[in-house]
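Several structures are given next for inspection.
FYI, it's all coordinate maths here, none of it is from the lab. Model, not experiment: these values are computed from the prediction. Cβ atoms are built from the backbone, for glycine too; each structure is taken alone.
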Structure P
Amino acid sequence: MKLIFSLIFFTYSTLALAAQKPNIILILADDLGYEDLGFLGAPDIKTPHIDALARSGMNFTQGYQSASVCGPSRAGLLTGRYQQLFGSGENPPETGELSKRFPDAGIPLDEQMIFDLLKPAAYTTGVIGKWHMGLSHEQRPTQRSVDYYYGFLNGAHSYREAKMDMKGAPMTWPIFRNNEPVPFSGYTTEVFNDEGVNFIKRNKDKPFFLYMSYNSVHGPWEAQPKDLQRSDHIKKKWRRIYSAMLISMDDGVGRLIQTLKDEGIYENTLVIFMSDNGAPNNLHEAERAGDYLASNGSLRGRKGDTYEGGIRVPYIMSWPQVIPKQSTYQHPVSGLDIVPTLIHISQAAPAKKELSGVNLMPYITGEKTSRPHKTLYWRRDDDYAIRDKDWKLTWNDYNGPRTPMLFNLKDDPNEKNNLIHKHPEIAQKLQAKFDQWDSKLPDNKWWGGPSNRNR
């Protein structure tokens with residue numbers, strides 16, 4: 001009976017897709033802790049709108065990004081391909097000698113981004129917020145099939161200040177509207193919220209793709225007084241600042257959803273919410289005060305690691321017309337899966353290059369019951385990991401121990417029990433499989449290659 005229902009549901013969904021292309025909103029938080037959302041167990045931070053979004057659709061309990069830091073994870077997310085395949089496994093340099101030697105650092109022009117795929121499929125494309133995919137003119141959003149852009153080009157930005165030129169510290173580089181720097185005032189999260197709402201209103205009568213790329217809750221940690229007041233139940237200074245930043249973004253998610261409802265397009269809009277990677281290491285200032293910012297909960301590691309705390313992220317899909325409410329998907333999925341999924345639901349032409357991700361819709365509807373991925377890979381600097389079914393081999397330098405470790409994530413999702421001495425044969429098999437994949441990757445042109453790569 002369950003199979004019959006799934007097939008009927010999938011057939012209905014396919015017919016619905018054929019009748020009217022859905023709108024798509026991809027919301028990406030920056031450096032969000034895995035346990036900083038209410039529906040994932042945050043004990044102190046209130047995120048009612050993101051929680052409601054999770055209830056309205058499907059929560060992927062083992063959602064990953066393909067990297068543990070901003071630039072590479074976004075490169076994988078926006079192309080559907082392991083970013084190492086095209087040499088974007090490191091953050092692109094923004095200042096100094098490397099930026100002069102490699103002014104085109106970022107996603108190469110011969111790589112298709114999701115905007116390049118959706119625009120020919122009759123979608124109006126918009127990007128609000130952080131870009132981080134290249135600074136050169138040719139790599140900017142409006143040169144990459146983006147119809148409307150409002151945001152900043154680099155990787156981190158002040159929430160309150162922006163100059164009109166790209167001189168000095170990148171933290172205060174310009175806010176752009178399309179190709180031109182524009183005067184800025186306000187708080188970036190709120191201004192981005194306004195821009196997102198207005199984009200929806202302008203494009204409500206035709207299919208659109210909106211990439212809401214918040215810089216919240218990435219540093220610098222700056223909050224508005226009104227949001228600090230809403231977080232006054234949190235007594236730790238830095239945790240309260242972080243909470244205030246997050247609830248401002250949560251307000252924005254609520255405004256986007258309400259706008260969809262007000263404009264009568266909510267039922268046929270796919271909304272995706274995720275983070276680009278795990279929470280960062282704590283501020284020394286906060287640690288000295290017995291304080292903290294973000295929390296990955298019980299997950300081991302943080303941003304920059306290939307432990308679960310660096311690469312596992314909140315991952316939500318809501319599409320009232322198609323995806324069941326309050327549903328859960330428990331097999332591992334990746335940010336790499338977003339592009340192939342959107343190609344399918346938008347009826348876009350296939351990508352020119354082979355994608356690393358898979359179309360998730362058959363798994364969401366129940367048409368397919370197997371795992372979307374048998375194996376997932378990670379590589380940044382000397383850090384690496386491979387997950388094969390429930391076994392994971394990982395190597396980390398900053399948080400150590402600079403030697404391979406083996407975990408069974410089904411039994412030990414928090415990576416407490418290193419089984420490498422108990423199951424050396426499994427570790428050797430995973431290492432060989434990783435090396436076979438890793439040895440074929442090109443070195444990053446502005447950073448070089450890992451010292452522990454086995455060619």
Structure Q
Amino acid sequence: MPKDRLQYVCGDCGHTSTKWLGNCPNCGAWHTFKKYKVERKTKSEKEHKGKVDGLKDSQPPQKLDEIDTESQERFLSNIQEFDRVLGGGFVSGSFVLIGGDPGIGKSTLTLQIGEANSDLEILYCAGEESAAQIKQRAERVGVSSDNFYIYTDTDINKVLNEAQKLDPDLLIVDSIQTVYRTELTSMAGSVQQVKECAALLQQLAKKQDITTLVIGHVTKKGDIAGPRVLEHMVDTVLQFEGDSNYNYRMLRSIKNRFGPAQEVGVFEMKESGLIDVLNPSQLFLSEYDSKVSGNAVICSIEGSRPLLVEVQALVTPSNYGTPQRTANGFDYKRLSLLLAVLEKRGGYQFSGQDVYLNIAGGLNINDPAADLGVMLALVSSLLDTPISDEMAFLGEVGLGGEVRAVNKVDHRLGEIQKLGFEHAIVPKGNKPQSVEGLNVMEVTNIMSSIKKALQD
């Protein structure tokens with residue numbers, strides 16, 4: 001018998017090496033290499049089979065004008081926020097990956113597709129729960145479709161056989177880390193198993209025209225577990241985000257071959273399952289109090305959707321030698337930069353102050369247009385002066401204290417006006433169009449912004 005040789009594989013990106021390495025030369029991660037045995041085959045053994053039996057053969061080269069696209073039509077899940085993130089529903093034969101923290105609602109969301117669109121024939125392959133457990137959860141969220149099938153075997157070959165027999169509209173695999181291929185000796189969830197099983201599911205989706213939705217685990221850093229090649233193989237990568245202390249969840253498209261990337265859908269987790277939030281701005285501002293100093297409203301763009309969000313700042317004298325800086329939902333380094341600009345260009349002293357910044361609702365804001373609102377909230381708390389009522393802010397702040405133009409300003413102003421605000425402070429460089437019922441004030445630097453926002 002031939003001897004097995006050892007191979008070391010990076011758990012983050014799948015890079016292989018003949019020896020153990022502390023630092024991955026491909027992705028730069030530390031201590032991620034694990035040891036695997038690679039079996040050597042004799043001449044009498046069959047070659048490794050990477051093709052799914054029973055699928056249609058590949059067509060010969062075709063002219064672009066002669067390719068039929070009718071089979072690539074979309075169908076809806078009838079969950080409005082989910083369809084929005086997908087770009088208008090599922091594309092037939094697409095391969096979709098959805099990831100998120102444990103307990104955030106990935107399995108619940110996929111189960112609710114059966115309740116929202118009972119006409120879809122769905123095959124749900126579960127590797128983490130028994131059929132009885134899934135039924136209990138399905139009853140809780142109201143799933144009672146006659147077209148919803150549950151299969152609990154995790155052998156990928158059996159999953160593929162059942163999918164070919166049933167030929168469903170949608171195949172759900174929960175999760176890619178639990179299915180395995182018997183031809184491989186490594187455990188389910190290993191780099192080799194994930195790559196092999198994903199490749200077979202990709203063939204099924206493309207050649208059998210079965211839309212496949214795969215659920216993936218995430219690492220401690222929030223990245224989807226397994227080799228990076230998994231994200232390259234699929235058509236769409238969706239990330240489920242949310243704070244366990246809040247009921248709100250955000251579904252974000254990281255990659256989408258059939259629609260806009262970074263599109264966002266908002267859900268609220270309730271006892272009966274996930275509920276669409278069709279007007280998230282109104283929800284996030286439901287407890288906004290303009291009479292308290294340090295509170296400001298910004299308009300951030302998430303995907304193609306404008307969101308009005310409350311920024312809360314608290315500035316207090318420090319009792320320690322080194323002032324504290326805490327940011328929740330906002331980049332800590334960006335906060336330090338804005339404080340430095342306020343000290344240098346505005347003359348406001350934060351060096352002896354503890355600064356706490358919070359984005360209400362558990363959101364994470366990365367939009368540069370939030371800079372102006374954050375700075376005004378900080379100054380408002382420092383001076384203990386509330387910001388003028390019914391006012392919203394948008395603008396990026398530069399190191400010179402200038403307020404720079406941002407994108408989609410007219411789209412943002414429309415959302416501000418729709419939510420009933422009377423005033424908006426925007427960069428002069430945007431040259432915004434007038435909006436009926438909204439007083440748009442143009443500014444060029446942070447000092448003029450502060451005067452307008454904190455005027456009596």
Structure R
Amino acid sequence: MKQFNNKAIKQYYTLTLGCQMNKLDAEKIDALLQKMNFKLTSNEREADLIIVLACSVRQSAIDRIHGRIKRWKQLKKEKPLITLLTGCVLPADRKGLGKQFDILLDMQELRTLPEKLRQKMKDIEDIFLESDYFKLPTKHESAFQAFVPISNGCNKFCTYCAVPYTRGREISRPASQIIQEVEELIKNGYKEITLLGQTVNSYKNPEKEGVKNFADLLKRLAEIKGDFWLRFLSSHPLDFSDKLIAVIAQEKKICPHLHLPVQSGSNAVLKRMLRKYTREEYLKLIKKIKQRIPGVAITTDIIVGFCGETEADFGKTLDLYRQAEFDLAYLAQYSVRAGTQAAKRFKDDLPKAEKRRREKILNDLVAKIALKKNEALVGKKVSVLIEANKKSFLLGKTDSSKAIRLNGGSKALVGEFVYPTVTKALAWGLEGALKKKRSLN
């Protein structure tokens with residue numbers, strides 16, 4: 001605990017695992033703690049409070065937490081320290097981890113954080129908080145990129161997935177709140193807004209007037225005046241309507257990048273996963289999107305080695321990947337998550353070595369097609385938002401969400417749009433020559 005003007009300042013350290021929703025939750029926790037005069041530290045040894053935002057999607061994330069607990073127990077022997085667990089935590093993981101933490105906090109009950117801290121720590125300031133999670137303040141990590149939640153929870157109940165059991169059933173946020181928040185962010189100079197939801201495109205406005213669905217919401221947000229990009233994560237194929245495709249094609253502020261998880265290319269595996277579409281239906285959707293949104297970049301998620309996946313099933317995933325020609329894919333080896341339907345109904349019958357083998361084969365294909373797609377951009381101009389300055393070069397992302405490195409340029413360009421020409425393609429990114437700033441209006 002540090003002293004400032006003879007007053008003790010409590011410090012906190014945050015370990016955030018998993019998806020963008022957890023990162024957004026961490027930003028909301030930051031806002032609340034800093035209202036209570038806590039100070040963020042990047043050194044856990046300095047912390048009076050350690051917060052873990054867990055992810056139960058993969059066992060590896062839970063294993064990381066177990067790996068850190070021993071270190072924190074040692075720190076507790078050296079100084080007063082409170083540990084808090086929140087985020088996506090399955091009941092089975094909560095049972096195992098709960099005894100290792102001083103405080104367990106459901107994110108839906110984030111407003112109770114001050115009271116829970118007062119029970120464990122001295123001199124905790126009392127602050128008034130809204131009961132509605134969506135209305136709680138957010139301290140964005142970036143001054144020009146912001147996550148905006150439009151829904152929370154999920155109704156899909158894919159058999160492998162923990163989300164419905166950790167975040168609950170899907171709740172959509174009133175459109176008027178979303179529009180107001182985005183308008184305020186644009187007014188404050190933000191250049192990239194990412195709308196978040198577990199299945200973001202299943203959004204349905206609970207208000208009776210105006211916006212009805214996700215396509216309506218996107219169109220309304222794109223009409224806000226200003227120089228900014230709109231992105232959204234993550235979509236479900238079942239909810240990708242023709243109306244949504246048309247809005248994306250028409251509105252220039254909506255980035256031409258879609259993340260559309262397929263998970264497998266085998267109908268038998270998709271059925272066990274309860275994805276409720278076939279490979280044929282998915283490929284038909286991809287074809288339609290590419291026809292109606294020229295130049296669109298499509299990325300996906302794939303689970304390797306799901307229960308009962310045969311060599312023939314895996315071959316169908318490789319075949320689907322070649323047909324879809326994704327720009328990139330995020331791969332995961334299947335791991336059992338206690339409490340999910342897959343854990344209850346199916347046997348995890350593939351050895352780890354076989355899962356690793358299949359993942360490597362697929363990853364090699366991902367790299368090959370990614371390089372091919374990126375090589376098609378060499379010599380072309382692209383829109384880029386600069387994210388960081390690294391001495392002699394700048395780092396950013398294109399509107400199609402490709403990482404790009406630009407030689408030269410100044411720190412003053414961080415947070416600005418530029419319009420470079422691509423000079424080199426790599427499997428996992430691009431290099432380019434910097435050109436003048438581009439306006440989207």
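Work out the source of 22.3 here, i.e. which of P, Q, R gives that when Kirkwood radius over Cα pairs in Å is computed.
P
When FRET efficiency 1/(1 + (r/R0)^6) of positions 87 and 367 (r between Cβ atoms, R0 = 35 Å, to 0.05) is calculated, the result is 0.65; to which of the structures P, Q, R does this value belong? Going label by label, the one that fits is R. Using the calculated result 0.15 for FRET efficiency 1/(1 + (r/R0)^6) of positions 23 and 271 (r between Cβ atoms, R0 = 35 Å, to 0.05), pick out the matching structure from P, Q, R. The value was obtained from structure Q. Kindly point out which one of P, Q, R the value 5.4 was derived from, the read-out being distance in nm of label points 7 Å out along Cα→Cβ at positions 263 and 431. Label of the originating structure: P.
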